[in-house]
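Each reported figure results from applying straightforward, stated rules to the coordinates on display, with no laboratory input. Every value quoted in this text rests on a predicted model; they were computed, and no experiment measured them.
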Structure I
Amino acid sequence: MPNYKQVDVIDYGGGNVGSLLRSLERLNIPYQLFAGDTTENPFPTGTNPIILPGVGAFEALMQALHTRGHVTVLKQLVQNQKVPFLGVCVGLQVLFEGSEEASDSCEGLGFLKGKVVKFTQGKVPQIGWNYVNAKQAGWQEGFVYYVNSYYAVPEDPSAVLFESVYEGTAFCGAVAKENITAFQFHPEKSGEFGQALIAHWWERVNEQ
């Protein structure tokens, strides 16, 4: 049984890294930042679970990951070695093959089959609290905080962990498949329930 001492957080140079780190600190989960090949401590080695936070645009995040050398490392560790992984917000979207938000030439990581599409109903982006319905056993339901104009459509419906409804559109709020878990919403901004989701993920990876 794993007994991980810390999580390895991908720092791609922007986004919600700071708020996520504060959330980990509140949960007493040790972490280390890995900012890519521009630093002396560039990449995770695969000995700890990995977290990829993200805000903003799909293509901008992919470009930052490529620029800092993270893409090759993530494919080796997460896709090939099956290191436990948690993505947040756009950190979920880039797990898929592509996005309507990005140019045709911009490919996602492709760890999960499917695409990312834009909401066509209601005010876009969706900003605020929404309920998540659990589609897999062992996870609690509750209200979480979203900021998103796009959402993932997994090719494998069994990969959907949470589902929410926005202006009549049921959409994927989180995924979980094998070693990969990712939240479209911001758990670090979702109060006690969001904190509990991160803690639950941490417990689960240490039990596998």
Structure II
Amino acid sequence: MTKALFEPDCRRCPRLAEFRESTGERYPGYHAAPVPAFGDSAPRWLIVGLAPGLHGANRTGRPFTGDHAGILLYDTLHSLGVSSAAVSVSRDDGLQLTGVRITNAVKCLPPANKPTPAEIRSCNAFLRAELAAHDAARVVVALGRIAHDAVLDALDLPRGGFRFAHAARHVLGPGRWLLDSYHCSRYNTQTRRLTPEMFREVLCAARDLACGQ
């Protein structure tokens, strides 16, 4: 397992490497490369999503920036006082996060937003390194089941002992928790599977736990 947090030219997953490069050809000016984590360099809590979106992080180079999923995420973080702005449009827009850091289970754009199990496993080394580098973070928030499972794998914890459910709270060890939320995707928000109130409740709980409240 690598200890690197990020490889800007990673080709561990040939399908993902080819797909992201093809999007760069179709959309000149897009980031079209693995997307690094973003946020506080010494976070008290971490948010783990699934993967970059085609016209979101794959375009901008910052997680959840410039797409529908990021609308609810950054607006909620701003309402909780940990984001300097409610809208994230580009990686040079000056937005800053305080106490929180955002990453993804998979660093590259997958076709149809669906990485294969093998691709998720291959990219898990980077999430493992991220979690190890920020082991002082008290809370990890998993957006969706894939992120939930990826966090457990990165921490060498059995999936069977931590069942995913929206708003579930799992004890990972002394003073450390995993909180689950449905992903803030367009589908989940438009179908009302996830409402702004539901999402805010989870992130508020994560912030409060992270700050010892």
Structure III
Amino acid sequence: MLKVGLTGSIAVGKSHVCGVLEADGCRVLDADVVAREVVEPGSEGLALIVENFGDGVLDVVGRLDRAALGGIVFSDPAKRQLLNSLLHPLVIEAQDSWIRVTEAEDPDGIAVIDAALMIESGGWERFDKLIVVWCRPEIQLQRLMKRSGLDEIQARKRIESQMPQEEKKAHADYLIDTSGSYEETESRVLEVLALLRTFGGA
């Protein structure tokens, strides 16, 4: 099985790219789904968050209040780094478990894991190939403001809290620019998929 990492900054269109890959036969795992699972009530991840950030990050029924936690970590790089150090090992362990199951089911296929912080966590080095999704900065900003209901200052703060796009692109085996239309993006995704299949993924 060919193991592919897919990453990119916030609001650059990774979900659309993953949808095209999945529709064309790839097995795709969204790391955001895994990240939610590892902080479910009763989990080790949630216990670690409460231990380090306090009960104020829980809602009235004891689930993680993502907005409260986000308000803490997006404005404080040290706290963001702490959160990542707590959760990344749990997320990577869950991803690796999914890869093992997927490889057993489809040994000749292509497994794609979509994770925004793959490079920052060092997790990208586990993959055979790395795709970096990107778009022009002004488009990223507008997409984030529209998607999340943020004003420009808030949106810029979210973007600036992540590794710059140019730095991520430097790690890529393949780049997918989503600045254009859906159709243009889809065409580029299929080009990249054809190249991946030359490495043995069915």
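Upon calculation of helix-only ellipticity at 222 nm (-39500 (n - 2.57) for each DSSP H run of 4 or more, over all residues; to 500) from the atomic coordinates, which of the structures I, II, III produces -6500? Each step should come with its number before you reach the end.
Values: I: -6500; II: -11000; III: -16500.
Source structure: I.
Taking 38 as the value of relative contact order in percent (Cα under 8 Å, 6 or more apart) derived from one of the structures shown (I, II, III), identify that structure.
III
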